[in-house]
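Following this line, the structures themselves.
The numbers here are math on the coordinates, done by the rules we state, and not lab data. Worth saying up front: this structure is predicted, and the values here are computed from it rather than measured. Cβ atoms are built from the backbone, for glycine too; each structure is taken alone.
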Structure I
């Protein structure tokens, strides 16, 4: 099978959510209570964005497999729909995947997204956050989310994300975390 055909099949399977989600005992993802690893990646505007740029804000750092697939589009739409609720809670939404800035720009334009999508084309940030999946010859970001507090500390991890419910789940947890930190 040619690479293009493999890519199409993989994209369809990801979009349909047919990959098994399993918790891994050997996960090297940043743990709750530890500093979130800093990074700098280019946004959909082609400008560098660093995690430390958001110091003083809560950050919903979400990794997703691929622009324009059904699950990723649903997840992004829900974050966009709820963006005013996040802003009221002093929280920023930041998406990361392995596609380039041009793909992210097209995705944002087509889907009406106004938050940052970052291009992890060398997979280093996805690997640092243990949010990478190897599918045949492809590497894609795994659907994981990290809720990071204003001091840069991981407060909640989501390693089994269901795109249609995720934004509401994060908002609920953000409310609880903000109440308990007062």
Structure II
């Protein structure tokens, strides 16, 4: 390649760059970025709830387990999950006293907070849910007295009202930690 052909190629690239800059559109100066809130949607009875994404360690299908003698009715048992013993609690049974009968849609939400490692049986997991800040509401979706202490706020999405269930607050509740009779 001669120096003259190299200069021609360089000039051609400069011309292309100048044309691109002349026809380019400016980028927006400022964009409003809205952080959406994410959580795991689940159902307890007819109530739709959502747990903050960072509160749920894992979601399991209903595992085989061993009964725990001398435990309260809402303690379903202990399951061996990949070599770790996981206490399984009936969330509806703890909150209302009326436990659920696990079905094919029942799942276990695993919580690990401040040394409390446990699984909570829910009627159904409804997947990952996204909410925008303007959808937040302070009104709880349920008048259930058992749920109320664990629902700091909720989200309204169309006709659906989702209560945010604070699993960490549950894990710190003294009554929840006293599983023995």
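Determine which structure produced the value 23 for relative contact order in percent (Cα under 8 Å, 6 or more apart), calculated from the coordinates; the candidates are I, II.
It must be structure II, since only it matches.
Mean count of other Cβ atoms within 10 Å over residues 56-63 was computed and gave 14.8; which structure, I, II, did it come from? Spell out each step's value before the answer.
Numbers: I: 21.5; II: 14.8.
Attributed to the structure labelled II.
Assign the value -10500, calculated as helix-only ellipticity at 222 nm (-39500 (n - 2.57) for each DSSP H run of 4 or more, over all residues; to 500), to the correct structure from I, II.
I
With Kirkwood radius over Cα pairs in Å computed per structure, which member of I, II shows the largest figure? Mind showing how you got there, number by number?
Values: I: 16.5; II: 19.6.
Greatest value across I, II: structure II.
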